[in-house]
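Derivation of every value follows stated rules applied to the coordinates shown; laboratory data play no part. Computed from a predicted structure; not experimentally measured. Cβ atoms are built from the backbone, for glycine too; each structure is taken alone.
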Structure 1
Amino acid sequence: MRGIGLHELEPVVVAAYIEEHTGSAPTVKQHLAAIRMLFDYFVRVQVLSSNPASVVRGPKHVVKKGSTPVLSREDAKALISSIPTDTVIGLRDRALIATMLYSFARVGADTGMTVADYYSMGKRSWLRLHEKGGKLHEVPAHHLTQEYLDAYIEAGGLIEKTAPLFQSVDRARQLTGRGLHRNNVRAMLRRRGTVVGLSERITNHSLRATGITVYMENGGTLENAQAIAAHESPRTTKLYDRSSDVVTLDEIERIML
């Protein structure tokens, strides 16, 4: 588009830029969306009379399966059981991993919790998760999540209800009263994963995807998985479900000549 005046831009020019773009399909689609938004703004402020990018179509890109690394049941168990629980840091990390794994929550929803967001109702404990758009999503706590959170809260002396539930630590390895950042969680997962040989396979999304996959493998429904994960669309939940990735020996043996 170099050397072309703003008022000289036509759909064919935008289309040529998109066709010559060397990025991946998702990147090209993002760039086209940004161009459309920019020209929409120019139309609103009456710099342009029409949006030359509105009729331009980006490359077809359909995602049917997510790329998030998913842990096997054995690896997930090994990760949790490898965490020492003789320090408040270990208890915190175990509780956080369990919360992510058993509630299908985003890392931001977990780190955004306060002490008050883990509460009892009747005989069960519940989690109040702060999802995108300011939505509050409440789910029952898995019995292991409850066990691990109770141990962490008691060891950390977390009494103040408005304090962050999952807190950072200082040089003395004591809780600071300040919440963990998602980057802290990523580093923690890599560090813990290294112990059991999983460091390259763990991301903040891995535990969410692992929880959904194991749930579906155990007979859970897509509809309920969507509700637990607070996804707007079942298609989003399906991206996290990797239970169909495993090709069994029985299926291979069906290939008979």
Structure 2
Amino acid sequence: MTDRLKNKVAIITGAGSGMGAAMAKLFNAEGAKVVAADLNKDRVDEVVAAIAKDGGQAVSIKTDVSSEDDISEMFKLANSQFGQIDIVVNNAGIMDNMAPIGNLTDEMWQKVFAVNTDSVMYATREAIKEFLPKKQGVILNIASVGGTNGGRAGVAYTASKHAIVGLTKNTAYMYQNDGIRVNAIAPGGIKTNIAESMGKNVDKFGFERQSQGMGASPEPGTAEEIANTALFLVSDEARYVNGAVLPVDGGWTAY
């Protein structure tokens, strides 16, 4: 490993498993101190323990990303523990149950938007407050190919991730003269546990409709492949990359 993130402090949500855990470990290996946030404290504690075992510095915090208060506490911990914040990765997210709008419940819509979209707004707003005075900082949002296409999930997930794309581009543009970069990754099929959040009541019609495009999808990618892309985007090597939404999907959306 090199020191591409030496002397940087990174906050990563959803860091207890999958892409978040992979990013936490890789960023630390590249020199960053990490604040690993997750709703599942046991899992995120395991990630931090693994980092410490390798000689790295990280701290865990139980965070409900849909809570503005929890997001605020996450930022406070980063400052109290490490004295600075340089990178914020909004990774936490859940799936919907594949329901199209005709079968959508208010509860599903509100739940998905709270976790997938409101959380990113809260964290981005806090990050901008941190970054503006020092005129530097990086925000990376984990969107989805569902945020650039219409047939990868139900309407709630699809709309929530489209909103992330808009938030990313707008924030990147608004603060482009303030040393702040904002980008997003749009993963395709990745081997993670996000499917667990779909629950048991998967909408049959919606599932069948979105399945029609699955034949064009290659084998699922790995969390580590997303982490490698994220590392580049948050590093100084990507200083001229701003407002980008980068598909990492093995060519799925090229069809």
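So here's what we get for this one:
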| item | result |
| --- | --- |
| Highest-scoring label, criterion being mean count of other Cβ atoms within 10 Å over residues 14-21, among 1, 2 | 2 |
| Structure from which 42, 26, 18 was derived, semi-axes √(5λ) of the Cα gyration tensor in Å, options 1, 2 | 1 |
| Which of 1, 2 leads on FRET efficiency 1/(1 + (r/R0)^6) of positions 94 and 222 (r between Cβ atoms, R0 = 25 Å, to 0.05), largest value | 2 |
